[in-house]
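So, here's a batch of structures to check.
Rule-based calculations on the coordinates, nothing more; no lab input. As the structure is a prediction and not an experimental result, all values here were calculated from the model. Cβ atoms are built from the backbone, for glycine too; each structure is taken alone.
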Structure P
Amino acid sequence: MHKYNLISENREKLIMFFCGWGMDYTPFYGLESDEYDVLIFYHYTEINTDINLDEYFTKYKEVNLISWSMGVWYSSIIMNKYKNKFKHKIAINGTLKPIDDEFGINTKVYQATIDNFSKIGRAKFFKRMWNNTIIPERFISHKTHRELDEQKAELIFLRDKINELPEPKNIFKNVIIADNDLICPTKNQQNFWSEKNNYKSIDSSHFIFYLWRKWEEIVEYAVKD
């Protein structure tokens with residue numbers, strides 16, 4: 001797992017953000033904040049349960065967790081020991097059973113993504129994040145620096161660990177589900193969260209982050225009554 005200080009202005013509040021599969025910090029350039037520093041986690045090819053993040057909880061008066069897509073599952077394992085230290089814990093377009101025919105990504109679709117992974121396959125995946133419509137120029141101009149081989153290795157690692165490990169404990173308080181998610185199907189997300197958390201729907205697709213200008217707007221949307 002890698003981490004990157006996207007915004008580091010010595011503020012009093014911090015957002016820890018866990019990306020989805022295949023991402024890094026670059027697509028999130030331009031998402032600003034007046035209140036928060038932002039620390040981004042990505043590149044999931046090991047389970048870092050021994051990671052020590054105490055320095056952040058000491059440095060900042062408030063720390064919030066936002067996890068997206070595969071980051072929802074991964075952060076539930078990694079951050080479980082810190083779950084009581086966050087003010088807000090927000091899951092976006094992901095579940096704790098992320099490869100599952102009823103509660104996550106269809107198992108055959110996931111395996112086909114691995115089997116057919118290539119530059120073309122990756123481009124098709126990214127396009128499906130916007131429901132097969134035009135990919136925003138902003139995403140293209142800030143495309144991830146991740147290489148094909150490491151992205152495929154991450155796909156395989158996640159599949160193997162999700163199948164191997166028990167479903168992690170739910171650490172999230174707030175959940176956002178896009179109405180038109182083609183990556184982790186909306187209905188499957190609703191199936192998973194309906195008996196665990198109240199969730200908020202939003203008129204969007206899998207990658208929702210360009211709906212907002214600032215990180216605090218995401219927090220406000222997730223937690224408001």
Structure Q
Amino acid sequence: MSVHIGAKEGDIAETVLLPGDPLRAKFAAENFLEGATCYSEVRGMYGYTGTYNGKRVSIQGTGMGIPSALIYVHELITAYGAKKLIRIGSAGSIVPSLGVRDLVFAMAASTDSGVNTRRFGGANYAPTADFDLFQQAVEAARKKGVKFTAGNVLSTDEFYHDAADYWKIWAEYGVQALEMESAGLYTTAAKFGCQALTMLTISDSLVSGEELSAKERETSFREMIEIALEVA
């Protein structure tokens with residue numbers, strides 16, 4: 001049992017899906033896994049293990065932001081032996097071509113966070129997805145006929161920025177969407193020799209102003225969850 005995850009040894013599968021919202025973890029486990037059992041409710045951050053097409057899979061909430069997510073990622077890897085980590089998150093679109101409910105696979109994750117800057121002594125590290133997981137996600141989406149975009153995303157430390165147009169410089173350089181965890185996930189997975197991939201469903205657009213409700217963000221990301229489970 002780790003400090004922030006109240007699971008016993010053997011409770012957690014080697015493949016773990018990582019929604020930021022613990023209620024999305026609950027929704028996904030109850031609607032997509034067979035025989036799902038809750039192994040942790042510590043701090044209200046639910047974790048479940050069940051099976052999907054006979055494959056053992058866990059789903060663990062991580063909270064919002066790199067610091068919160070990395071607590072769970074680090075403990076999943078070092079205390080429970082997780083090997084394959086797939087983030088299933090929401091994101092804000094910063095390009096006109098992406099609308100709400102569109103799917104993005106994060107090939108790379110830029111960041112304005114200071115976590116990696118401190119880790120690498122002021123140098124820039126380029127956090128990237130695991131190629132095999134990325135390729136499997138692309139194949140699964142194409143097989144299901146699900147439209148997706150692949151590219152760079154920005155893992156930002158701030159949800160509410162003082163500068164309303166801060167995102168425009170990132171869009172100018174080809175970044176597709178804003179989220180808050182992937183740069184940390186990819187870096188930590190690389191450190192421990194694990195596989196990691198982020199899949200994101202667009203929940204709002206900074207370009208058009210369109211957005212989903214909190215309830216819709218919790219329960220309407222079915223295509224993303226199904227593709228993640230196929231990869232798992």
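Which structure, out of P, Q, was mean count of other Cβ atoms within 10 Å over residues 62-69 calculated from, if the result is 20.9? All intermediate terms of the calculation are to be shown ahead of the outcome.
On the way: P: 23.8; Q: 20.9.
Working through the options, I get structure Q.
Work out the source of 45, 38, 34 here, i.e. which of P, Q gives that when Cα extents along the principal axes in Å is computed.
Working: P: 45, 38, 34; Q: 46, 43, 32.
That value comes from structure P.
Check the numbers for mean count of other Cβ atoms within 10 Å over residues 46-53 across P, Q and tell me which is largest. Could you put the intermediate results ahead of the total?
Details: P: 11.9; Q: 19.9.
Comparing P, Q, the top value of mean count of other Cβ atoms within 10 Å over residues 46-53 belongs to Q.
Starting from the value 4.4: which structure in P, Q was distance in nm of label points 7 Å out along Cα→Cβ at positions 30 and 166 calculated from? Don't skip to the end; give the middle numbers.
Working: P: 4.4; Q: 3.5.
Derived from the structure labelled P.
Computing Rg and Dmax of the Cα atoms in Å, for residues 6-85 alone gives 11.2, 33 for which of P, Q? Kindly include the intermediate steps, with their values, before the conclusion.
Working: P: 12.4, 33; Q: 11.2, 33.
Attributed to the structure labelled Q.
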